[in-house]
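Values quoted throughout were computed directly from the atomic coordinates according to the rules given, and no laboratory measurement underlies them. Everything numeric here is computed off the predicted structure, so don't read it as measured data. Cβ atoms are built from the backbone, for glycine too; each structure is taken alone.
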Structure P
Amino acid sequence: MKQFVIGYDITDPKRLQKVYKQMQHFAIPLQYSIFLFEGTKEQLQKAIAPVIETINSKKDDLRIYELPSYGLKERIGKTVLPEGIVLTALPTRL
């Protein structure tokens, strides 16, 4: 199982909302346009396919970065989840 950071910059507000809703089906929002996906590369390709069809490749930007399985992964500042809530699994709607 690998982890990927997915980020996007969508120029059209309607497309932006659609992409955000699509992303929530399979990844955890870390910030407004930054998501964390956990799975295989094949699962990632399947999950991201509707997003790729939604974006305008001439105006929008979608980037996916694989996180190394080793090394420091640390969060500083505001948490994604309220205090006392523990993330046990990522969304699995693929």
Structure Q
Amino acid sequence: MSTAHRTVVIINQRGLHARAASKLASLASKFQAQITVSRGNQTVSGCSIMGLMMLAAGIGSKIKLSADGRDADAALNAICGLINDRFQED
């Protein structure tokens, strides 16, 4: 098992809103690793759309991604790719 951590900046115009949260949660659920997303002192499951939305991560917000499991690096690579691609929205 491995653990991976990354800090990324939300760069899409609408931030981590419902559609973006849904895409992130759907992608996170495809991996065996346990994925969490943190902003400030709040940490939520990467598979929880509501939890992700509750982070209220608007454009410019820094979030910390953590993954624990044998595909942790692959999971965070995919999620960072989605975020850096602006959730395929902008």
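Computing distance in nm of label points 7 Å out along Cα→Cβ at positions 10 and 42 gives 2.8 for which of P, Q? Before the final figure, lay out each step's value.
Working: P: 2.8; Q: 0.9.
Value 2.8 for distance in nm of label points 7 Å out along Cα→Cβ at positions 10 and 42 corresponds to P out of P, Q.
One of P, Q was used to compute distance in nm of label points 7 Å out along Cα→Cβ at positions 2 and 50, and the answer was 3.4. Which one was it? Please list the in-between numbers first.
Details: P: 2.3; Q: 3.4.
Working through the options, I get structure Q.
Looking at FRET efficiency 1/(1 + (r/R0)^6) of positions 58 and 74 (r between Cβ atoms, R0 = 30 Å, to 0.05), point out which structure of P, Q has the largest value. Each step should come with its number before you reach the end.
Numbers: P: 0.25; Q: 0.60.
Going through P, Q one by one, FRET efficiency 1/(1 + (r/R0)^6) of positions 58 and 74 (r between Cβ atoms, R0 = 30 Å, to 0.05) is largest in Q.
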> To which of P, Q does the computed value 38 (percent of Cα pairs over 20 Å apart) belong?
Replying inline: P
